[in-house]
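Values quoted throughout were computed directly from the atomic coordinates according to the rules given, and no laboratory measurement underlies them. Note that this is a predicted model, so its numbers are computed, not measured. Cβ atoms are built from the backbone, for glycine too; each structure is taken alone.
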Structure 1
Amino acid sequence: MNINWYPGHMKKTKELLLENIKLVNLIIEVVDARIPYSSKNPDFDKLFRDKKRLIVLNKYDLSDPNANKLWENYYRSKGWSVVLYNSTDNKELRKLNKAIAEATQEIVERYKKRGLLNKTIKAMIVGIPNVGKSTLINSLARKKSTKTGNMPGVTKGKQWIRLPGDIDLLDTPGILWPKFDDEECALNLAFTGAIKDDVLVLEEISLKFVERMKQMGKENLILERYGIEAGENPLNILNNIAFKKGFLINKTNIDYHRVARLLFNDFRNGKLGNITLEMP
């Protein structure tokens, strides 16, 4: 199965990152806590290797709590700051602001030693599509969205957001990488919606999803959700869902596309349970 999606605007986004990287002190990288490895753009480590990094494990409310701890420890072991976050819950905004403040504390102290007491720290937020980055930005902006306007060296029209602690944050569009060499990684991106459903054959992807759930020993989450019996193979499970829900065409043919839509909507909204698809 060949899964790839790298439209022209993503190439332009990479150019934007390269143009602005010298302006920032901190990189805030948002990843999906259900797929913390697959949702981490491998190009970022090369682009930002000399920058302070804060990894935001977003959507942790949808992932396995035990796996969250493992991934948090994994990324801390690499020397990066880490915070578990749910961008849809405004009550967690204080936790994010605290993590940003802690991640920039070393930079602030360095400025103070040089006599730069009120120097603004500049941060850039990056991530792949559909990791919740826009929702996170909107939460921060609702708290305090003082616009600092276009800054020297920044692509015209890009907006900075003023955060607590004299931090200016530059938002960037979601960006993937040109080629997915790892099929499991590509499937994880498809499962979570990081790759647009419109460019996928959802019927095939849903079959792969059920296979993955069986491999992980979590097939029961699907069975319990739809009140169906276990099947001999993944296709039987999709068939059972269709018959249970009445997803039929002309009363006889199964509407697999409709089954796939239901399955992925339920997974992405956490209705199948707290699921992490990969471990460090």
Structure 2
Amino acid sequence: MRVVQLSDYPSDLLKRARQRGTKQQQRATAQFETAKRQHQAQLRGLELARDRARTERRWLSWLRAALAVRRARRRAPAPPVVLAAPSDEEARLTAGIHGEQSVADALGRALNDDWVLVRGYRNHRGEIDHVLLGPRGLVAIEVKYINGTVHCDGDRWRVVKFDKYGNQVEEYDLADRGNRSPSVQLNEPADALEGFLRARGEDVDLLRVVQLTHPRSQVGTCRRATVHLFTRVDQITALMKKVPQPLDAGQRKRLEDLIVAHHRSPARGSA
């Protein structure tokens, strides 16, 4: 299987998250150094006043100054915490990148060179993690690393998480920052791509798959699903075997060229 890498948006996000973490660490260190210098200057002034009172035998002033020095020493600024572990955002992005790569690796082992995997395709409606193109058709794949059981009712998705004893510990709606469920995240750019291809004379159906990659991912109850929801990559290859109208080599080449061109076009929204 050939791989065409159009973009690597998750890695770009991870790089920016790490850069933000580094900048925050540097900012905290600079603030600490400034506070430490100010504290040391204040402490030296109090120590000089204490010592001067002692030299001049002003014992009440000396006592007050000595207590002030003691209080000041207790108020020394604490150094910033050095973050050895990645942030939650970095851990989430790293897991997502690993999940996407695991899907690409599994497809590569299962499919021959008649297949091409386009990674990081993007249009005005969003990004598709993988677009798989081969003799048996065309499929858009959204990869999700979800630790829990995924339920869906149309385009509303929920995750229920259990501990190792089978006790429910968490339940939440599964959506991105724009409040889009995984099916909407996939269908919006997939609809745009399918429309673009048909406007160019390629009347193909774009299958849609949300692939769960966490080892503990499970599919729960799904009603009126608008995409296929799988937990194993071999379910994708099995789905492709059911496509009624295979694509010949010439059509596959045209489709690949159109997909790449649409991603790279400045006017991705145009059909």
*Given a computed value of 1.06 for Rg/Rh (Cα atoms, Kirkwood Rh), for residues 199-254 alone, which structure among 1, 2 does it belong to?*
2
*Can you say which of 1, 2 returns 93 when volume of the Cα convex hull per residue in Å³, for residues 167-214 alone is computed?*
2
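Comparing Rg/Rh (Cα atoms, Kirkwood Rh) across 1, 2, which is largest?
On the way: 1: 1.03; 2: 1.29.
Looking at the calculated values, the largest one is 2.
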*For relative contact order in percent (Cα under 8 Å, 6 or more apart), find whichever of 1, 2 sits highest and give me its label.*
1
_Label whose coordinates, when distance in nm of label points 7 Å out along Cα→Cβ at positions 231 and 263 is calculated, return 0.7 (choices 1, 2)_ = 1
_Between 1, 2, which one scores greatest on mean count of other Cβ atoms within 10 Å over residues 31-38?_
1
*Using helix-only ellipticity at 222 nm (-39500 (n - 2.57) for each DSSP H run of 4 or more, over all residues; to 500) as the calculated read-out, with -16500 as its value, let me know the right label among 1, 2.*
2
